[in-house]
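Got some structures for you, see below.
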Structure 1
Amino acid sequence: MLVSLRLEGGAAAINDAGSERMRSYRIAYLLQQQVDNPSVQLLGDIRHEMALFEMTLKELAHGNPQRPLYLPKDQYVNAQMIHLIHFWQADMKSHIERVLNTSDAANQQAELKRFRPLLEQYVAGINDLVIMVENNNAHAAALLRYIQIALVILAMIGTVSLLYLFSHMVVRPIWQLRHGISRMAAADFDVRVPVTSKDEFGELAVGFNRMADELRDIYATLEQRVEEKTRSIEAKNRELVALDKAMAISEERNLFAQELHDSIAQSLAFLNIQIQMLQEDLQKNHIAEALKGLVQIREGVQESYDDVRELLLHFRTRIDSTDLQTVISSALEKFQGQTGINASFVIHGNAPDLLPEQVLQIMHIVQESLSNVRKHAKASQIKIVLNCADQCVIDIYDNGVGFDVTVDAGDNHVGLCIMRERAQKIGAELIFESGKDRGTHISLILSENCG
């Protein structure tokens, strides 16, 4: 920066020295004009040029940091500058004053003639100063190039040094840590990272080695722990399976008890009433009425027997296929063979793949619906539609006498409540639609999770 500042100041000095050379010739020209045609204006111009000349000499001698302008700090340059200042003060300026102060034209011409050699000598001195400054600037420029080359070399050396230090102090420890992590990921817990420094990377290496020791100790007992946990989980799973089976059996028994109560309790109550009436008829010797009561009692017993047999059959049911279409079709064939009621089955779309538990619950709902048709509907035909186009829905229609849904489908009807509970078990929705002498429509809507 100092050398470049010297070059910049030297360039300004060369420029001002060149202007002094031009101004010297201008002063000589104005003197000639003043001698030939004296005027106040020319005299003022000469005085002004002289003042500018002296001010520039002073600035060259002392420098100007604002521009910047500096003469090189060289003894020959300084000596030449002192010589020019002395030459101006002692010879040039005094001779100009004599030309201006002489009133005789012939004397003025003579003084002016003697001034010309001084002017040429002075201009030659300025030229010498300019050459000295140029030579000094050339040396400074060469020095600047050498400094720049040296800086480039230093920068290259510094870059190589930094790369070496970075590789040795950063890249190498990171690579060692990365290599250790890779080996540890491959379950090699004997890997250790060398600690080569006491900085942050050294602390990382110490922490890595400590972690490897801990992992090795943990892994040594891990297999034993896993085996113990596996045995414990298997035992828990067996317990859960046993509990699930017990709960399923308990739920089925509860459902069976509810169905048994719902179907048998009314029959037993009816039989009890008939027996009381039979006893009264016998006491009153109403033989005809007694015989008629015996027929009703026999029919009631037969119906109770059929209900119990049907419940036992349902309770022992095990499905041979998880194909929903096959299960429903088989149930309808048995129903039609036992009751003589015309039964039809229609399917739209492909039946979903269901779990055995889901198929079993659906089958129980269908069988309960068929049982209600047999016992209560007085229907001549029944139709089941399995629609699996968008959402899987099972619709059961009969043309029986129907019932009042608002009254008979409440919580007091155990059979319908059991059907709802079975539907809830598989996440399905059960809807009843019926009315007096309008038949019955039961809709079982399976959830999207079924299958």
Structure 2
Amino acid sequence: MKKNLFWLVLILVLASFLRFYNLSGYLQFLGDEGRDALVVKRMIVDHQWTLLGPTASVGGFYTGPVYYYFMLPFLWLFQLNPVGPAVMAALFGVATVALIYFFVKELVGEKAGIIAALLLAMSPKMIEISRFSWNPNPVPFFCLAAIYAVYKQKIFLAGILTGILVQLHYINVLFVPIVGVSILLSFSLKDWLKKGIVIIVGFLSGISPFLLFELRHGFPNTKSVLEFIFRDGATVAPRTNNFVELFVEIYRRTFENVFQIFASPVFNIAIYLCLVAFLLWAWRRGRKILPILVWLVIGTLGLGFYRGTLYEHYFNFLYILPFIILGVILSRHWILAIGVLILFYLSATKWFFGSPPNNLLVQTQAVDKIVIELIEDKPFNFALIAPGNSDHAYRYFLEVWGKKPVVILNPDLDPKRETTTGQLIVVCEQQNCAPLGHPQWEIAGFGRAEIVQGREGPAGIIVYKLVHYYGSG
């Protein structure tokens, strides 16, 4: 027992180091992260509470607000420093390592729990999503917690956790049938009605903040989601009618993502053999293992039904499965233990240490300090020209420092153009930047302008000051 506790503590120390080391230096703080931080800052400072979360990446609808409320105490404790929510993400990451140990230990045994926790602790993808704040990042923790709750017959808790999952990202709607079917298969027929009522009440409790907004406003997001799913072109439908091929593809991509090993025939053969061995083992385990099998089958095929682009974060609700499968197989066949060492080596080569810190926080703050010098303490409009980024990270520090830019409103809302100030600051993150005449609304809405000043900031970023141009006469 003491020996196993020693290994668990050692794994948690490793997991903590890989998730907390130099968080501020490597922190990803771009447009999405700045947008979320702005919302939570306004909750803390301006008491502008919300029942809506971030916008979905497709479809134009909003998720639930639960992630903002997770962020709130950490941003407050760190005095509005964006590192605070990143600490939260790291804590979720370490907690996931601990949770998988206890779950797999109960499910299979001590050795399997240790192996699963070790593999999860060193996974490059699991480290990556534990080092910055983003609403899909805690999904693996809540998926594992929900299945663990079903396993422990804590049905109300499983419902709450599933309600939280749906608020973190809409792809997690797939977890609703996973939990539902797991409960149906885990209990006798006479218990179904009672358990069904309990899980529904728990789910409604977990999703209640978002549900309250929908009830008050006529279900706008629910309607948008349904329209997105069922509109012409069938967003949700099998990518292929060969379900075996579909399952194998998503299964492979899940493993590739968590270990960041791509296009390796040897790796693929190994994970398929592990799948066969796991299914043979599960066949003899009876009802106890059913929630894992349901998670594997419904989750993998369900994700395969999505016809849009499958971004890596769409796989988050499947990321726990590779560690459970490998924990089971490697603990039973110690001749395969060398596989742990190989995975450890391959994973270590993908860790973030291989790249220097991006210092995005320092860089963004340095640019904003240039902006503050250029505006001379006068009202200003603000715009960013950048490939694939938005201006929220810059707006965040400007607002925190009391220099909030004035947003130029559409002429229908502002016919007198009162939101157009006497100066426009344009931050250029790309080469060959030409702010004059740029079609972006924040620039075009300012009107005809001329550049009166330009300053170079870190990483080659140029900050321009524009004023209205009234002609040479």
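The numbers here are math on the coordinates, done by the rules we state, and not lab data. What you see is a predicted model, and the numbers here were worked out from it, not measured in a lab. Cβ atoms are built from the backbone, for glycine too; each structure is taken alone.
Starting from the value 89, 49, 44: which structure in 1, 2 was Cα extents along the principal axes in Å calculated from?
Considering all the candidates, the number was obtained from 2.
Ok, one more. Computing relative contact order in percent (Cα under 8 Å, 6 or more apart) for each of 1, 2, which one ends up highest?
That would be structure 2.
One of 1, 2 was used to compute helix-only ellipticity at 222 nm (-39500 (n - 2.57) for each DSSP H run of 4 or more, over all residues; to 500), and the result was -18000. Which label is that?
Value -18000 for helix-only ellipticity at 222 nm (-39500 (n - 2.57) for each DSSP H run of 4 or more, over all residues; to 500) corresponds to 2 out of 1, 2.
For the read-out percent of Cα pairs over 22 Å apart, for residues 141-276 alone, a value of 55 was computed from one structure; give its label from 1, 2.
2
Which structure, out of 1, 2, was Cα Rg over 2.2 N^0.38 Å, for residues 13-92 alone calculated from, if the result is 1.23?
1
Quick check on the output: 2.8 is distance in nm of label points 7 Å out along Cα→Cβ at positions 117 and 293, derived from one of 1, 2. Which one produced it?
2
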